[in-house]
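Listed after this line are the structures, all set down as structure tokens.
Each value in this text was obtained by applying a stated rule to the coordinates, not by laboratory testing. All of these numbers come straight from a predicted model, not from anything done at the bench. Cβ atoms are built from the backbone, for glycine too; each structure is taken alone.
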Structure P
Amino acid sequence: MGYCQPVGEHLKYLVFAGQRPVACMIYSSAPRHIGCRDRFIGWPVKIHRQNLHLMAYQSRFLILPWIRVPHLASHLLGRLAKRLATDWQQLYHHPVYFQETFVDLERFKGTCYKAANWLYLGKTTGRGKNDHTHKPNRSIKAVWGYPLCSDFRAKLCEAKG
């Protein structure tokens, strides 16, 4: 999975155990249209456009291949969930209420997300953001989400004046 610079607002985390790096996570601006996520939240189109910046997309999660610690992935997901909203607010001066990620089903099962109490929202269409053919042109991915506050739906669906 080639790395490229995150688009829009983003945070990068490098996790250390003592002096050794063990993992990294990158969060960035959420993708515009993810059908299962949009239905799960239940937001109207106008409010969706207005409030999409209140979500964070975990675009990368890597535990270095030589690290072998049971349950480390779900532990890190839990730890970052507790700090993501605060860090985002501090840097970008607006909150995030929900985080999401994609899991490539041809390579992974998403077990660590399930273990960390993330919610399975459905699957992508496999068409990408610039599709004009309405046919899959990439692998189908599982969409997982995690609320960063209990009233995330109300906050994401709130119309701004």
Structure Q
Amino acid sequence: MAGMTRHPDQEWMEQMARNVTMEENGFLAGRRYLLHDRDSKYCSSFHQVIHAGGVKTLALPPRIPNLNAYAERWVRSVKEECLSKLILCGEGSLRRALHHYQAHYHEERNHQGKDNLLLFPLRNQPASRKQGKVRYRERLGGLLKYYEHEAA
């Protein structure tokens, strides 16, 4: 997620482009392509900032509903596993819930189709995780739960 706003305008989109192409913190650093839909909010100045960051923008073809299956799967997961179980009081609580769910989804949630391995483990986690006691952890007041081995 690059950011949220109710009314994205040209200046906001330019700032999002700068954020995602930052050398150290931007998630497009070291990437070659940015896929996006054909929404008019992806203006020419947005494309210029992305290109200046060394990333090529590719607009997806129009009217192909199943093209973006990975994003649709993530939206379904965040709705079913998190947002539908919370009472959110404003944008701040939504941002907090999405931040915690994103970290859980990418770093703590094992993937059953890939031998129950973490797809993107944290850098400080040991390579062999089958040692030590099992530690229970949670996020969002116990809504998101996960288990991990303590370091030996």
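Starting from the value 4, 16, 15, 15, 17, 16, 10, 5, 0: which structure in P, Q was P(r) over Cα pairs in 5 Å bins from 0, in percent, for residues 39-86 alone calculated from?
Details: P: 4, 14, 20, 16, 15, 13, 8, 5, 3, 0; Q: 4, 16, 15, 15, 17, 16, 10, 5, 0.
Answer by label: Q.
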Computing distance in nm of label points 7 Å out along Cα→Cβ at positions 47 and 143 for each of P, Q, the value 3.9 comes from structure Q
From the coordinates of one of P, Q, relative contact order in percent (Cα under 8 Å, 6 or more apart) came out at 13; that one is structure Q
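Tell me which of P, Q gives 7.1 when you compute mean projected area of the Cα convex hull in nm², for residues 15-102 alone. If you can, show how the numbers build up before the last one.
Values: P: 6.7; Q: 7.1.
Clearly, the read-out refers to Q.
One of P, Q was used to calculate distance in nm of label points 7 Å out along Cα→Cβ at positions 7 and 23, giving 2.7; which?
Working: P: 2.7; Q: 3.6.
Computing distance in nm of label points 7 Å out along Cα→Cβ at positions 7 and 23 on every structure in P, Q gives 2.7 only for P.
Where does the value 13.1 come from, among P, Q, when mean count of other Cβ atoms within 10 Å over residues 31-38 is the thing being computed?
Values: P: 16.5; Q: 13.1.
Value 13.1 for mean count of other Cβ atoms within 10 Å over residues 31-38 corresponds to Q out of P, Q.
Taking Rg and Dmax of the Cα atoms in Å from the coordinates of each of P, Q, which one would give 18.3, 54? Let's see the in-between values first.
On the way: P: 15.9, 51; Q: 18.3, 54.
Among P, Q, the structure yielding 18.3, 54 for Rg and Dmax of the Cα atoms in Å is Q.
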